[in-house]
Structure P
Amino acid sequence: MSRRIVISLFLVLITLIPVAGLAWSALGHQLVGELAQRRLNPAAAAEVAVLLKGEPDPSLAGVATWADALRSTDPELFRATSRWHYINASGGGCGFDLARDCPDGNCAVAALERETAILGDRSQPLEARRDALKWVVHLVGDLHQPLHANSRTDAGGNRFQISLRTSIQPEDYARRQYVDGVQGTNLHSVWDFYILANRKLDLAAYANALAGEPQAPFERLAQTATTPLQWAEESCRLTEQPGLYPPDNKHKMTSHYLEQMRPLAEQRVEIAAIRLADLLNRTLGK
């Protein structure tokens with residue numbers, strides 16, 4: 001068998017392997033994008049419109065899941081950038097060391113800094129800046145999902161198995177693990193998908209509900225950390241608080257956990273949206 005055929009078969013196979021826990025689900029990322037779009041200043045909004053012209057949905061919410069969709073649309077690029085979606089503290093604790101925890105710049109923190117620089121460089125080709133905008137929207141969301149910045153040795157909760165009793169229909173890749181109302185999953189996927197999905201609202205209704213809440217508390221919280229590294233450390237510290245990991249290593253779960261954690265998950269979405277809008281206003285709104 002020729003080398004080219006082997007490589008082609010490999011790329012096909014990685015598109016078929018179920019990959020859970022790359023990021024917030026589509027809903028989570030789209031919420032961050034939609035809420036951020038509402039906070040853009042006129043100059044930044046105009047630049048976003050220029051960069052996203054021709055996209056099927058030329059909005060921040062519309063491109064928020066582009067980086068995850070690479071798994072099927074561009075498997076080679078997906079494989080090359082798969083480590084951009086998270087950062088793990090291999091030394092334990094939440095004091096990330098980029099030399100140790102982000103080798104060769106392949107982590108969410110370094111990727112976001114690089115893509116922000118490309119986005120703000122108007123000498124770059126429009127196509128490069130368009131892709132950079134898509135990465136920025138996605139990576140800000142990733143860094144605010146607590147299990148994307150972790151200090152444990154369970155791959156961000158992907159190896160913390162959960163038996164979840166739920167009426168929520170799973171995403172396509174997980175349907176085989178849904179039997180008699182019980183979903184075989186992991187803690188990372190619970191945070192990626194099930195907590196927000198449990199509110200049973202579509203994007204528009206959910207965004208309006210979150211936007212209707214008092215924003216001052218979220219704005220104050222958003223100001224407590226200003227850099228991607230600080231956002232990662234903030235997320236990591238949440239994973240160390242009692243309750244986020246089920247106590248006593250309990251691996252059976254009901255909607256009670258989803259409801260218990262939903263206020264925190266929604267807070268993370270709102271803070272991510274505020275910080276994303278601020279980043280785009282500073283980068284594009286000059």
Structure Q
Amino acid sequence: MGSTRRTGRTRRGSVAVTACAAVLAALTAVPAQAHGPQRGTPHWELKDTGTPEVRFRGLAAVSRGTAWAAGTAGTVLRTTDGGASWRNVSPPGAGEMQFRDVEAFDARRAVVLAIGEGEASRIYRTDDGGATWTESFRNTDPKAFYDCVAFFDHRHGLALSDPVDGRFRILSTRDGGRTWTVLPDRGMPAAQEGEAGFAASGQCLVTSGPKDVWLATGGAAHARVLHSADRGLTWRATELPLPAGDPARGVFALAFRDRAHGLAVGGDYRP
């Protein structure tokens with residue numbers, strides 16, 4: 001895998017989320033309007049997170065009151081009052097990390113994914129609301145670049161890397177993200193030339209039910225979605241009629257209600 005290929009992949013992971021990340025940072029940094037909407041009208045209120053320089057990518061809402069957000073500069077925030085206030089609970093020493101995905105189970109337990117080439121791809125876990133963090137995975141393969149993480153339940157989850165030696169690489173955990181193992185790739189279809197995931201907001205890998213998982217791809221001749229019904233051991237690829245044939249094109253995000261019903265969004269992220 002050449003240096004030009006890897007540079008393109010890094011750029012794709014960064015640029016694809018810039019627009020939405022900048023909007024989120026601006027929204028959370030501007031005070032609410034003085035005059036609210038009429039009673040009963042759906043509306044948004046702007047909240048100040050106290051981190052105006054951070055661009056947020058990851059968001060996980062686990063209850064009416066609790067949500068987690070993650071972004072640049074190794075930043076993780078948590079709210080327990082429905083977004084009225086946010087507390088900075090970032091992992092110590094993670095200031096150089098780019099957190100693109102956060103998966104939370106409740107107000108105390110969460111997992112965050114940092115993206116990047118080689119050792120820049122890392123996973124952290126907290127069990128005490130962010131008071132302390134444990135680095136549970138650090139990538140040591142210079143050819144791997146992790147994009148997304150997703151969980152089936154509070155114990156079983158997967159993390160997705162761009163192709164290594166011609167196939168997408170999948171990490172698996174059975175203990176809530178405390179330890180991770182690379183799954184065998186015998187059941188993974190061969191990747192197309194230039195194919196990769198978009199490391200945007202953690203939606204290139206999604207689950208539904210106890211065993212079904214989908215991953216979204218772009219950057220190659222055909223935009224594809226790969227599905228596994230056995231927690232990532234075997235996969236089947238389907239081509240989508242979305243723009244392809246360029247590093248900026250493909251499937252950006254997925255959402256599934258159940259095994260048979262889902263949505264895929266994508267296109268070309270360049271203006």
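Please treat every number below as a calculation from the coordinates, not as lab data. Just so it is clear, the structure is predicted and the values come from calculations on it, not from any experiment. Cβ atoms are built from the backbone, for glycine too; each structure is taken alone.
Assorted remarks:
- Computing helix-only ellipticity at 222 nm (-39500 (n - 2.57) for each DSSP H run of 4 or more, over all residues; to 500) across structures P, Q gives -3000 for structure Q.
- Identity of the structure behind 1.1 (criterion: distance in nm of label points 7 Å out along Cα→Cβ at positions 122 and 146, calculated), options P, Q: Q
- For 24 (percent of Cα pairs over 19 Å apart, for residues 194-241 alone, calculated) the corresponding structure among P, Q: Q
- The greatest value of FRET efficiency 1/(1 + (r/R0)^6) of positions 98 and 226 (r between Cβ atoms, R0 = 25 Å, to 0.05) among structures P, Q is that of P.
- Comparison of P, Q - label where Kirkwood radius over Cα pairs in Å is highest: P
- Among P, Q, which structure scores highest (criterion: distance in nm of label points 7 Å out along Cα→Cβ at positions 82 and 106): Q
- Structure with the greatest value (metric relative contact order in percent (Cα under 8 Å, 6 or more apart), set P, Q): P
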